[in-house]
Each structure stands twice: as structure tokens, then as C-alpha cells.
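In the part that follows, the structures are each spelled out as C-alpha cells.
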Structure P
């Protein structure tokens, strides 16, 4: 469940010193270790010139080379890594919505405003500049969640707050849901993210809070695999069936296996009995639903 921290004073840190400290003291696999680092992230936010070099550097060089390894949105700025990439520090810019062609939908999508979602990684976030975005925070129990779109989920409201300077929140992967509400003025937060191999196999989800349902899936490695399999189906590449069978039997991601089953059954419905013999004994709801594909 989300944890909350607030500090009122401290000695500011340079980014290099912070990265060295988390490298030696934070275990990306241990949530308590991440929580224990909250004061150090707060001290980093006291560094008023933290972003200066990261903004001026590209301006002095070439804007075309800005953040070449940034895999996040254009509202996210990578600051550094530790633990050989296991820990990642980034800055996020949060802006009030601006209408484009009469609609704010594009910017709302970039910033994930007003969309309840979880994350497939643990992270600590701190207010750095501005009034901060307002956020509604919820928790849910993952042990019995089968990841079937539309299924009911036990969701509990935890807190509503503004992420302002001096405040920090720790979000637990696949346990905390939050809805970001646009700030009244531009704001910046600083994050420490835990990056693990399990991330590539854990689905990030969207939720309908009012109906207490899982409403969809976020983009990421799992969704990319699923979309690739769906492309095989759309194009009708039957030569891919022999490659999909091992995925159906052994891939560690259930949603990927289910997508492969649906693809095979739509292209080769005569293989239904064969697929039942391979995985029909498994009771994962996503697999059961996939095996019933028409």
C-alpha cells in the first residue's frame, strides 16, 4: 500500500552524491529499502540547481541529442541511474491542460491525467517545483486478480492529496492505483524507480473506480507482445503457428499465452482439441476464455 512522507528541513544533495548513496543503500527488490531512502530523495529535491546542467547541456550541444535513451514520454526527463540500471532517477513535468484543435484529449493522454492506473514497478516520488498535481490514491488486492478485462476488483480509497515540495509518496507495484488530476500551474516531481526483470512480465492496468473493474491494459512489453501476435492473426501468417505453440505452453506471461491461443484458434480452428490437450487442465481465467475463442 502507498506510504506517505513529509519533511521540513535538510541538507541538499548533489545528484552524483545521491546516485552513489542509493547505489550502496537501496535494493530495487526490497520495498522497505526504497521507503528508507525517502529522506535522501527529499534532500535531492532541496537542490535548486538540480536540473540546470541537464537543461543547459543539450542547449550548448545539440537539441537533436536530447535524452536519446529516454523510453518515457516527452514530459519525462532522465537524470541518472544506479545499480547497473536497477534504479532510475527521473524528473516529470506536469502542465495544466491546453486545448489542441478544441480538445484536451491529446495532452491528457500524454500525462495520464484522470485515468486510474497502477504501475508494474515500485517507485518513490517527491514534489520538486510548483503546486503539484492532485492525486486520488487507491489500493487493490492482487492475489486473486486474473487480469481479465472487465473483472471486478476490490478497490479501497486511501487518500487524496497534492504532491507539493516537502511531500513524498511511495507507490507499490501492482497494488496501488492512482489518478492524476491536472495541476493549476506547471509542476515538477522527481522519482526514484526500481527496475526489475519482472517488469517485462507484469501487466500495468487501467481501472474503472466507480464500477470497481479492471478496464484495460497500459502500453508496455506485455501489450507489445500481444499486439505482435494479433498482427500475425490479422495478416494470417499460418507459418507462425509452430512458433506460437511453445509460447502457449511455456511463456511466463499468461496474457501473452492467451493471445497466442486466440491467434492460433482464429487461424486454425481445427487445432482446438490439440490446444485443449496442451493447456486445458490449467484454470487461469485468461487461458480458459482464450480456449473458448470462436
Structure Q
């Protein structure tokens, strides 16, 4: 719905401009990709699917990547503000301006019917707080098996099982291990949370569905629930899971992330669920 509204807004802007001056020209901004980088410009894992675009402080709309975007030329120099958009919870029909990315501001010179290319580069905002940064390079913080008597986690670090054959996390289900439910040892205090947006980011590849949930300490009672189901995907994918309504509540004292999977023995005798680049982020 946000994307539809943005495109309507762009059409309205063009209509008004053309009505006022039928000789209005348009330049074009071509955006083929967008990346997330760290403070030394090293690329970071991301899946930026849309850009939210402002020209001279006017909102033009939400555009998928790649796009060639017409810009009405009022002055040849145009200030563009570009913001990264993601698909919350993997829902392709929606877009959200991701609050944790910086805004890219740039001034471009546009000529009529000419096109320029821009590669938007975003960073995490300096005020972001990361409860979890798990790349599985050393070990796995998901070291606690929920409800298992031996407390040995079923999500293990494994060499060459991550993105680009890096180290990753792996759940390996079989007839001898048909289910997995795991979390991390330490819970996170909500006193460190500004009670705004909370997102869990992760890369995954799986031939069995799995579940993402939370364990919340609410009024000194632990409440576990699973709200996100992630279906099978044979290729690496990145997802941004919105946990705001679960975690950013005054009555939540502390919280943990939980991961669960169950082997569907009617379909397969073995399943592998791979993880990499997990981030739990808020302000």
C-alpha cells in the first residue's frame, strides 16, 4: 500500500508540473543496485529491494530496484535524498523505509531526456544498538537447547556452511534428531531499548521450514511464542523480521530470540537449515 501511494504521489506531482508548464523536461536517475557498507566501505549483508526517493525535499515515491526514475527538471541541480527500503517479514507486497539505515543525500545535475546512474550506499546509523551480531566465525551464541535435558544446542557452527562458503550455523535434522529448539544463554534487558523499532536480520538457506520466536520475561513470567514461519528456500536469502510489537512494550523486562524446527518425516528423512549474519537491532 505504501508503494502504491508513493507512485500516486509521483503521478500527481508530474500532473501539476505539466499543467503549470507544458515545456517541462525530465531527467532520469537509474538505480540498478543499492549496498550497505561499514565505516571503511566494506560491503555488509543486506537485501535492499526498494528506494524511497525525495527530490528537493519533495517525496517522489517508492521505487523497486532496478528502476529508471523520471525527475522533473525545475533547476538543473537537484538535491536527492535516497532511503533504503526492505520487505518486512519477507512480504513482497509491502515496503518499509528501514529506520536503521542512514540517508544518502546527493546533488546531481540533470539534463532533459538524459540519464545518470547512482549507486546508493547506506550505513547503519551510529545510534543503532546490536544485541546480537552472529557471523559464526568463532562459535554459536545459540548454545542452549530449550527443553532438552542435556542442554546441548542443535544449532552448531560449521565450516563452509555459511554465505560464500564462510563459517555458518547449521541445524541438521534426521531420523535420530527430528526436532530442534534453541536460544542463547543471556537475555537482553529492555532498559537498553528506546521502545522503537526492533528487527532481527538473518541469512538462511533451508529445505525444511523453521520458526522464529521470542522468550519474553513479562512481569517476571517467561512467555515463549513463535510468530514467524520461514518456508523452504534452496538458495541463500536475507530476511528482516519485525519484532517491534513483541519486544518494544513497557511490560517486557527482558527478551531472547528462539529458533525451532521439526522434521517432516512424511516428506524427507533429513533436513539442513543454514544460518549466517544474524543481527538483532534497535535504538
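Where a number appears in this text, it was derived from the coordinates with a stated rule and is not lab data. Keep in mind that what you see is a predicted model, and the values were worked out from it rather than measured. Cβ atoms are built from the backbone, for glycine too; each structure is taken alone.
Just checking, which of P, Q has the largest value of mean count of other Cβ atoms within 10 Å over residues 175-182?
Details: P: 20.0; Q: 15.4.
Across P, Q, mean count of other Cβ atoms within 10 Å over residues 175-182 peaks for P.
Comparing volume of the Cα convex hull per residue in Å³, for residues 143-190 alone across P, Q, which is largest? Please report the intermediate quantities before stating the final value.
Numbers: P: 127; Q: 108.
Going through P, Q one by one, volume of the Cα convex hull per residue in Å³, for residues 143-190 alone is largest in P.
FRET efficiency 1/(1 + (r/R0)^6) of positions 215 and 247 (r between Cβ atoms, R0 = 30 Å, to 0.05) computed as 1.00: which structure among P, Q? List each step's numbers first, then the result.
Details: P: 0.70; Q: 1.00.
Here the read-out was taken from Q.
For Rg/Rh (Cα atoms, Kirkwood Rh), which of the structures P, Q scores highest? Could you put the intermediate results ahead of the total?
Working: P: 1.02; Q: 1.06.
Top value of Rg/Rh (Cα atoms, Kirkwood Rh), among P, Q, belongs to structure Q.
For mean count of other Cβ atoms within 10 Å over residues 47-54, find whichever of P, Q sits highest and give me its label.
Details: P: 14.2; Q: 20.9.
When mean count of other Cβ atoms within 10 Å over residues 47-54 is computed for each of P, Q, structure Q gives the biggest number.
Consider the structures P, Q: one of them gives -2500 for helix-only ellipticity at 222 nm (-39500 (n - 2.57) for each DSSP H run of 4 or more, over all residues; to 500) as calculated from the coordinates. Say which.
On the way: P: -9000; Q: -2500.
Answer for the origin of the read-out: Q.
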